[in-house]
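Input: structures, listed below.
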Structure P
Amino acid sequence: MNPVITSLLDTDLYKFTMWQALLHRHPQTQSEYRFVCRNQPVYPLAELLPEVNAALDQLCSLRFTAGELDYLAGLRFIKSDFIDFLRIFQFQRSFIEARADGDTLSIVARGPQVHVMGFEIFVLAIVNELYFRRFDATAALASGRERLAVKVQQLQDLAQQATLRHPFELFDFGLRRRYSGVWQREVVQTFATQAPQWFKGTSNVLLARDLGLVPIGTMAHEYLQSYQALGVRLRDFQKAALEDWVQEYRGDLGIALTDTVGMDAFLADFDLYFAKLFDGLRHDSGDPVAWGEKALAHYAKLRIDAHTKRLVFSDGLTLTKALALYRHFGDRTQLGFGIGTHLTNDMGDVPEMKPLNIVMKLTRANGQAVAKLSDTPGKTLCDDETYLAYLRQVFGVKG
């Protein structure tokens, strides 16, 4: 079997930025991450189990190379002691288990958070690629290239349209659910060469290095969720997480994720102090227009010029949706659009090419449940209903 993952840089930048922050501040945290498929695949994912286990064995044999470490060390927000940690880091196979529960593929990673948090993106890329290898690649790639050409033309057409105050900026966020690693590289390289005015980077650190692009990313839900179990009062977990981030990065990586317990609860904690220190906000659930209007209203209430801030949209975007959001907000604030599945796994309308809606989420930290109260129904993932009810009560979120 050809390996799916051949480099430990083939992951999202925010895995490294969260990893460094948690290594420096909470290295003792024990955690559990669980894989979930939210939609119905054409055939049971449990059939992939032997190949998944072989891919995990191979992943756990990899180490960071000297060249990879040199690249990471060249990012100004990466600290030298974190590079020293990565120099000796190796995934431990005993910390992750894949098994079949009937037709369901179960994958669970348990252990010290700084040793298991990195599994997430690799597991998702492995399952995706192994799944789609079972179908006709020739037809899929032909359809994918046709669709890619349409997207490139959509971007090129922007040059003939009336410009708004702030530019349209597109990022590739498609590693987690990509059709394959080779296809993601082709997609990113195509955008970088044919639409460089609009395409501004990728979350994939390996592709950023290889193609000379800006690596994009700050934090994900797991970072904020971890603070629900790190000794602060639950009501204060968001403020504690944001404060540690500010202290870790001192002005770098200033886009805050807003929907761990919903936008309204986030804005209640995102006071003038944080609003001035962070460069902007990232949307990942709920109605994007309503979210953006709330964000702009919050900045106005704090008497902060929204033109100095950035709103990043990243929730299930298509390029068409991103352009519509740009037309709505482009004269009012800086914008960024992180598109994932619809860039790197848009391979056709036949059932076998329907993307998998898979995630691998933090479910427990230090022996207790943690959760995300998403603004989108169905995105909440927690196996402890009592804790979910308590979290909703503390933050005034309706179930």
Structure Q
Amino acid sequence: MRGEALRVLIVTHVVRNNDGQGRVNYEVARAALAAGHHVTIVASEMARDLLACPRLRFVEIAESALPTRLAKYQIFALRSGAWIRAHRAEFDVVHVNGFIAWARADVNTVHFVHDGWYRCGFYPFRVAGGWYPAYQVAYTRLNALCEKWAFRHSRVVVPVSQKVGAEVRALGIDAGTMQVIHNGVDADEFAPGVATREAFGLPAEPFMLLFAGDLRVSRKNLDAVLHALVSTPPHVHLAVAGILRNSPYPALAATLGVGARVHFLDLVQDMPRLMRSVDAFVFPSRYEAMSLVMLEALAAALPVVTVATAGGAEVIDSRCGVVLDSPEDIAGLAQAIVHLAQHPMEARAMGAAARELAQSLTWQSMAARYLSLYEDLASRRASSGARLSGAAVSAKS
């Protein structure tokens, strides 16, 4: 069926262009529509600009009013699964995202593996820690079981990184059913350009690192960056982008004596502009499936200092960054930062290599791989159907 219009069903919670999983599905749907395919989206939230296309159908499943994400996601899975089973014959390809529906699928994109997070060695919750940690453990373990079921009931499983692929294989999923497709980046939006530090209240002279992530959780590992900063020269500063409410890190920076060198910016709306205003990106996340912000930093021509536990680090080599083995290697993190700060020309060369790498990891290239997979699966289904039909005719004759 290559070259023919396909009927594609995509099931996800949200489709929007400013969200991780939502952005992946947005770009795949947009590319499928541009290629002339017919796309149906089953979701709770839909990007408005896609609704204008006559070949797109939006089937809304309203978010449940039940409390907790655990209950909301199960209700969505039941409703979306029932819809898929009722309409399966209408589609050439059914594409789901992790555990999202109690139904079989052709393509399952794996954005996160709860079992991998639980077993990574940095999982912070314990059943005996009180009601909230106990709920988190229950949420993680139930999702792990549901994901395993979903992966086993998918024709092709698509991890978003090799790291995620290893975690899927650890669940007993056959590697032969998997095809890694890395997430993408908008290399035009996150292009390098003129620095405007004053717009963010940042000093003009220091070597400026950037950390961006959720400051309300320990998983992103800002504490390691702050401890590493203690062992760097005074001209090394850190800009931190993330919601500050309930964050313990401003107090930690003050306690460590680096408060004057750490610039907490709260939530930043214009990340491309901020990335054009710094010298390097640091991201030692304790667990990450595939970091979009790290790809954005590469596109913005920033050398990246990260760790092997951050999904996506696998695409980074010594030409464009530093990948440490452990997120707890404070000395190694400090050493990498000091080297970049003391060798600015080398840092800029690494940034240029990072930019070159990012241009091979665009949303367009990602979406093209999904469309190729769709076409391959539809062709195989059509060929299988033709063989079965031929066998039936032969049997009758």
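Read the figures in this text as sums done on the coordinates, not as results from a lab. Remember, predicted model here, so these are calculated numbers, not experimental data. Cβ atoms are built from the backbone, for glycine too; each structure is taken alone.
Structural remarks
- At a computed 22.0 (mean count of other Cβ atoms within 10 Å over residues 97-104), which of P, Q: Q
- When relative contact order in percent (Cα under 8 Å, 6 or more apart) is computed for each of P, Q, the largest belongs to: P
- Test item: Cα extents along the principal axes in Å calculated as 58, 54, 44, pick one of P, Q: P
- For 3.3 (distance in nm of label points 7 Å out along Cα→Cβ at positions 137 and 297, calculated) the corresponding structure among P, Q: Q
- Test item: distance in nm of label points 7 Å out along Cα→Cβ at positions 65 and 81 calculated as 2.9, pick one of P, Q: P
- Between structures P, Q, the greatest calculated value of mean count of other Cβ atoms within 10 Å over residues 25-32 is seen in Q.
- Test item: distance in nm of label points 7 Å out along Cα→Cβ at positions 57 and 89 calculated as 1.4, pick one of P, Q: Q
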